[in-house]
Every structure is written in C-alpha cells, then in structure tokens.
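Please go over the structures that come below.
Just so you know, all these numbers are worked out from the coordinates, no wet-lab data involved. If you're wondering where the values come from, they're calculated on a predicted model, not measured in any experiment. Cβ atoms are built from the backbone, for glycine too; each structure is taken alone.
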Structure I
C-alpha cells in the first residue's frame, strides 16, 4: 500500500513522544533540572531555589517520587536530583539511585535550604532550579515540555542556551500534520518494522507496571477494585489494567513507563486497554502494533491543541485514543473511529485535572469506560452525538479543535482556582 504523504513525520512524532520515564514526569523534570544544575555547579549545594509554574506545583504536590524512600513534593524532587540524579538519563534520572543515596538526599534536605518560588508570567510549563555553594551559583531552566532544557548557566557563564518555542510545547516535528483520517491511513500502510522497537517497549514497560499495580499495595487499588467488583470481562480488564498502572506509578513504583504527550498516565491509558483487547481477540502482533499507532497518534493529536498541562484531565484524551485503537483493532476505520472520538469527547470532556495523585487511576478508568461507550454506541446502531449538541461540531477535527479551545483558553480560570484550592488560598 502506498505510504501517506506525512508518513515519515508520523513515525518521527512517535519517536519523539514514546520515551521512557520513571516516576511522574513533573517531579522527574524537577529532578532532572536539579541534577543538571548541580552538575554545572560542581559542588554539593548549600542552598537551592526552585521556581515553578502553577501547573508544576499542582502535579508535584501529592505524588510519591520514586527511589526516595516515599518522599513527596517539590523539595524532595529537587533534593533527589541534586543528591542522586544521573542527568544523562533524561526522564529516567532517578532510575539508578542506591540505598546510600536515598539517605544522602534526606540528609541534604536537612542541611540545604530549598526554597520554592511560584513563577511569574503565563507560561504553563516552567521550571528553573538554581543551586548555590560558597560564592558560586548554577541553574538549569526547562520550559514547555519535560526535557526541553533551554539554559544551563554557572555564575555568569552560559554553558548551554537554546531558543524557547514561541508557541509553547512545540517540538521538532510539526504536530499540525496530524488528522484522524490520515492517522487511520498511516496505520493501514505502516511498515511495522519502523515502529516495532518503540511500541514493543511501550507494551513491555506499561504491562509490567500494570501487573505490579494489580498485585496490590499501591495507592487506592482502583485496578484491583474494578476486577473484584465487576469480574473478568475484557472491558473490565481494559479499564483495570490502565488504572492499576496508575495505582503503582502515582504511589512511587520504581518501574519505568513509556509516556505519551509527556505523561506516563496518558501513556498507560492509551496503550494498556488496546493491549488487553488484542490479547482477548487473539490479534496478531502486527495488528496490535497498528492499533497502538492509532491509539498513540489520536491521543497526541488531541493533546496538541490542549497543551502539555492544563485544567483538562489528560486521561480523557488518552481514553479516547485507547478507544480509537480498539475500534481499529476490531476492524473499524475512519468513520467508526471519528464517531468514537466525538462520542467519547461528548461524554467526559468536563473532567478536571487537579494534579497527579492516586485518584488519577479512577479518572483513567472513567475515561476508558467513556471511550468504550462511545465506540459501542456507534457500532451498535450508529448512535452518535451530533453537530450543535454542546461542544460537538460536524467533522471530528472541528470537535477536537473545540476541546482544545475549551481546555487551553476556557479553563484558564478553572486551572487557577484548582491551584488556589490545593495550596489553601
């Protein structure tokens, strides 16, 4: 089959997005900045200043940082990066922490003054970690997305400088080439060898942490609760698998995940339900890879208009992506997938993001459930929500655009109110 016009771009987008991370990506980004800053300083910090935007505060406050002995929060994230971070490992910066280093980071928190400062300005994603020892200072600044380091400086010497994207969140490959119709066509013509390494890693990593979550002892055990209440139906297993991964990850499980749109929760929500349905159907490995390509790209497409962080729960986009992947796996193509997306967005686009925490697992289960309902509505009788009903507009791309507008612009005030509630203002 002839390749689509943006075939190489779609492969590149998957390569840029499907990267491994250990731990919730916002505290890990702080740890990465702290590790880079300490590396530039060349000495143990005596003081540390962490300047972060509101959405970073929201997403770090209640989540356990892995390999810290159960510590939570911005100060812990920075201390972990300073004491034990391997900066060269990117979002796996805390993956090689030793027991001795856990003790060292706790000791560092006692003797190093770590001050958290809310960032000024309207940049949604902003981290600047400045460390000081004696008469020397060093800093590392990350903006727009989790690995986008734009400045490293020691005293007055700039060691690294890059341009921050004007629009926020833009990466190497233009996401505007994404469309639902071409995503489906891309999956149909995909040479799976081009993405097999990426997607096989996503399957392996995300399945492993889901299985760990299902064993229990993590968070509120949403995944185990679902299975205990509702049994072994594939739809239940799909929701439970994604929720169990979040149960483990939000509570500090020291296993990596493959992220999507900068989020491990979204990476698991996008992939694990598709994997579960493929197993149930006895689908071939190639069929699974094509369906995962659809699921990942549909999620990324939706998140492009929303942004990395907002008051709009990213599980909605990922649950929608998972449903699109399941629809593809079951033989649905553009019409079925487009209506699945629109139906899902009509059902649960009001879900808010109030930070990373154990309850994310329950929101994930709800989003996957909405996606499955949106799919079954259309394939069982052609039922659909139509143009003019709320935010739904004729043409799936218009509906996706409306949700992006709602999340990016309409929910700005909601985002600030959520943050004020969380910090007790």
Structure II
C-alpha cells in the first residue's frame, strides 16, 4: 500500500487512536475521568455526587477492582477516586498517580459524602453522566459512545462545552469503515515500521510487563498459572496463559497500565500477548513481529467496529481471532490462511457472552486465543467451516458483518437481561 493511499494514513491514525495506555478496567476509569473533569469544572471538592450510567457501564464497573484505591470496587469507588485524586488531563491514566494519603481520602469521601447511582436508558449503550455539587454550585459532565468522548460540560446552568452526537456514531475518530481484510493485509505487509513503531513498541512493553506481574502475583483465579500447571510449557499454552495472566492482574487490582484495543485492555492484551509469545518462540525478529501486531490489532478493531464498544458479545472473541491471524502470519501464513483463521475462530467461540469485567475474563481470553490457534491449524490441515455453517458466510468480511449484527442488534435483549441479573444481585 502506498503512503499516498488514503487508507494508509487512516490505518496509521486508527492505531494511534485505539492503542493508547489505560490503567485498570476502562469503564471504571472512564467514570473516574468524568468525575475528575467534573471536580475540575466545579473548582472544589464536592459534598454531593449524582451519577447516571447506562446498563453496560454498570455491568462493566460492578465487579472489577479500581486501581490505586486499596482494592475498592464499584461505581462510587471509581467516582470517588477520580474526584479526590484524579488528574483529568491524563485521561485513561487519570488515577495512575495516587498517594497513600489520597487513598485514605478516597475512603473517607465514600464514607461521608452521598453518592447516588441511577441506571438510565437514553438510547446509548455507552453513557456516563456525573453531577457534583458544593452548596448551590454544581458542575456536570456527560460522556457518550467511547471512553474519553466528553459531549457536555456545564457549570451552574452555563454550558461550557457541548458536542452534537448523532446516535452511537463515534464522532471525532477516523472512519473505521475504511477497514477490510484485504487492505489490512496489504497495509501490514507494506507499512513503514517507523510510522507505527511508537504505538506498537509501547503495546509490547506495557502488556508484557503486566502479564509478567500476573504470573508473579496472586490475582483473581490465576488462570494463567493454572493453564501452565495443567497443560505444560508448550508455546500454545504459553500464548494463552500469557494473555490470561495479564487479565488476571488487570481485573484484580494491579496498578500497571496496559495498551488497549477498541477501548478494552483485555482486548489489547489478547490480540498482542499471544502474538508476542509466538514471535519469541519462532525468533521472528522485530520487523515481522511489528507487522504481525499491526495485522492483529487492525483485525480486532475491524471486528469490533460493527459490534460497538460495549455489548453482550465478549470482545475477547474478536481479539482471540485476531491473535490467531497474527500467529498465522508469524508462521508464514498467506492471505487465505489469515482470513480462514479468523472465520474458523469466530465460528467456534462467538457464543461467549460478556457479563462484565471481572476475574473470569481471563478464562474467556484463554478460550478465545485457543480458538484462534485452532482456527489456523484447522486450515493448515485442509479443514475449515463453510458458508452456511451457522453465522459463517462467504468471505471473512461478510462473516465479520454477521458477527457485528449478532453482537450489536441480536444480543441487545441478552445484554439487558445480563444487566438486570447483575442489578438484582442474583449473581
């Protein structure tokens, strides 16, 4: 692909927009970001907080530990952390610099200040609204559609900033409809590595560090360590375990940042860490690893474009299929190998639901990566799933569109039922 091709610049920019650092699960961090911004607008520590959140936000914040809070969980904890210790200019690293004294202040704020949480359904899958007040003064922040997309800032009735939003369009981001499998393949093979070096190098460094911490520590259900103990030390097991270990740490209070993909740290680790593991095993070298990661990341983003940021469809499935494609590339696979790997993987595990961020995400990641590796090995051995096999249809892009339809439209009621179950405290 020539640099003059409009897709070339768009693909580079998409990687820069998506592969960004975040500390902790991105939904509570988005809430902490909104809270920090609200306090910044108010100009003082509030004495009352009101939060409105869509069901998918509630689902993804309910059960995950907020980093730098001494293992606090939930929406009030995320908001309190942002208000007391957040630095809004750091966006998804908003609570990356919290002192021990501030942790105690966060706990005191939670214990002494009223924080209300309301489930809202205004037609947005991703919605956070936060109002902070001190006496008669108040400030309000609203985020829609993706984690840092502030669409309203208001103080004492005066609108300081407002962005018009058309439905669930991700305004302000590069057009993701330019992504397709053929051009992603071409771009990965021809991109000037210097154009993507910074984002890919950071992904390798950050995500490898948190995976190592996941193996060292005692996080969640320790899925990464269980896999190694259960299945041995072959590269296929290590690839699954490395991604799972990163999730073990991230979902359970580790304070290291990750580089995300499609708004998700779990997806960022899933589409990168197995590829890195295979590259080390195969001595692939830097150039081939970087190209494999470009391929994997863009395929993951391509799949998630049709589904949306939040859904009842587990995003690890998309990232695991993408990791399978990156591994196929490292193993010498051609375009047909890549596309059939993705289709095969999606045919295997597209039934996994997202019931929020928590320890079991690591196990789902392992299953998704396993499906990606199996998808490649199937095709290598002359086996594949064919058009008409369930949601599989002719061509990878068409199958990806089917998955998007399933995840965004078909699973709306599933998502609502999952949210209702969680809100009712039945799980």
| query | Can you tell which of I, II yields 1.2 when distance in nm of label points 7 Å out along Cα→Cβ at positions 273 and 369 is derived from it? | reply | I
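Where is distance in nm of label points 7 Å out along Cα→Cβ at positions 377 and 401 largest, in which of I, II?
II
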